[in-house]
Structure 1
């Protein structure tokens, strides 16, 4: 390993991989290190017994940045896109009910009571003002609409994205479009058109693309493998940082600014870097920077994460009473079930299950049930099956199961998150050459991480030019 490198990226999840690839593409001498034996983080695809299962995200929402990355990697033709009209369901009163997919259908849906409809109409013509400085998603929905909407649709939706608690989740941080819409117009429905138009106008050329739900023929890990292949020996797994030292400022802006001590199966080494990008979970970043500045520790270590168990179950088609045609379903917390939601994989994408079989992937745990991920894998699989039996009229035991537990799966954009990130950015500004990338910054979705990584890489590139 060279003793000097222009840019070092730490953490080979999708954020780190994308950042390192973009830096390398810009001609910057870049090294990516990862403490785990494999890259990809929570993105992991496994083929077993004729099933193709995702141990983390089941798919991703594509955008212009993802498309550009896939083109660069030569894997664009390997993508498969889900039917945008695939029905989605929510569990109401013990039955799976169709979720309305447009504002008019939502307004007249049987899921909504008269009070919610009145509140929606009032929002269209009325005006409200968001409290400052922060408000939970739950308080926002109750204030603007109703507790019914929170329980039946918004709460399950929050579980589907963040595995979070709407009573703690910050609207401003987790759903900034809604916050900005009310601030711009006093109305969500009126304001959201303004915000989306502004965002579209600000998007760089070639990055404007309608979001679609997608994956790859051989699973999400196709993206990880392609990035790792392009990086080649510039990706080093099984390598840990034992300490980081901030070097005295030099007149030359491109001179080394950080010295790192590294440990790997091949021994120890010291590395001087001009640009350091930490693309690791917040607790890891906090420990790495503890000796640099205590302010990093106070802001990074306080970000909460939810644990999630991903339970994939396979059934013979003749054993399913419900056809499982569509995206899947979400479960309100008021149902008292353990499952947060279920994705009907073999309905969304081809090649997910053997002929005559169906693959159902269930999510358990989350911020509202943290103890679930501490249970044995066998109990988690049995629990998911027990709850599916009545929901989908399943007549026999599954023929296949796979359980993956992520104790720190998704960062929680809880109240105070925006202020926390602002303080982190203020601390970072004191150390030119340091950047952060990751799913706790602008959103946890794969596409959002790819977009943020591209922007970080561009900032690093410009810093060398200046």
Structure 2
């Protein structure tokens, strides 16, 4: 106060204005609350200009403060399939046609550098649902904590390789039917020994891909991946050799997921007579009876081996264990489950990789004058097998006159990377069944062929 005039500092005036705007947005309130707003510890930073950038390593448009303490990112993906099945097709509703198996939108960021978050949504054929929603605490890369819904750590191809980085359009028979999928849980994870060891272990809700717990039971899932020669110099022959394993252990009592085993689709609860698009696009070889529950011990394991050198990718896994099922009120039965796959890919156009990640073609596809390029090309092949014990039939869990408990699959194809954002899969998938499977025309089929083109955009 000077000569009857009250002088207010510009900083104090700015604080008051911001408080007034907050009251206006809230529709009123106690005017004296301005004086009670936080002063001690509030930096009053106001608006901070974003620093936009595109992440060419992981994809996505991002905005960050100057120190990158606060960031916000946006990523997206869509996949468009053209599928031509040989006729008649196993299962009552499988159809050739065009499908949208996945469209995803990812929101992610940091709330200070050590605390990151993500929430994302997915359209799966004709169903839209939450995909991921988690917070990750990374104060030490060796011991990170993740809480929420995310990929559960079981299976190398599921946990370590993104869906947009696969060699074939979908994963192997085992992963398509018995992967852990996304679950709510808490997980300790990190990298040790100069990045030679990756590990993850946690407690998760027991049902695969559920948005709610069906009971109070929890599953233990653990994953470890060794890179024994990783710190060696670039170009060393065994530098990108990886090996390890994972487990999924629990005691279940819940509805069945998957209710139908398929050759080319993630596990889901759709019954064999479902009218959903996902049911029409997938090729079934075993459908559990409607009253079957998952009840009892689940004990599944996988060992994996992966190798990357220049343009070469080699992947393999051996899988086993058992799951427990009950037909209505009957006693539960342990059903042995075994599988394996081996897969290879080679890039013909000179690009090199050290893991299954985004590929940047040396000459992106472009027909404009002065920019001509044909993109990158990769040839691929895979053999996959899945076997369930005979108990699945002898215990009345499924009808042996309609289905089989043995399936084999051969994939041969080529991947065309137009640029880093656009990828086209060309795949011939030959499925073979241990015993004939009921088909759309009432006959039985011991094999089926699928000619598959998937166009994928990821940014």
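Every number in this text was worked out from the coordinates using simple rules, so none of it is lab data. All of these numbers come straight from a predicted model, not from anything done at the bench. Cβ atoms are built from the backbone, for glycine too; each structure is taken alone.
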* Asked: Which one of 1, 2 has P(r) over Cα pairs in 20 Å bins from 0, in percent, as calculated from the coordinates, equal to 23, 55, 21, 1?
  -> 1
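The value 25 for relative contact order in percent (Cα under 8 Å, 6 or more apart) was derived from one model only; which of 1, 2 is it?
1
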* Match the computed value -2000 of helix-only ellipticity at 222 nm (-39500 (n - 2.57) for each DSSP H run of 4 or more, over all residues; to 500) to one of the structures 1, 2, and report its label. => 2
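Kindly point out which one of 1, 2 the value 3.2 was derived from, the read-out being distance in nm of label points 7 Å out along Cα→Cβ at positions 138 and 362. Each step should come with its number before you reach the end.
On the way: 1: 2.5; 2: 3.2.
Checking each candidate, the match is 2.
4.8 is what came out when distance in nm of label points 7 Å out along Cα→Cβ at positions 42 and 298 was calculated for one structure; which of 1, 2 is it?
Numbers: 1: 2.9; 2: 4.8.
Answer for the origin of the read-out: 2.
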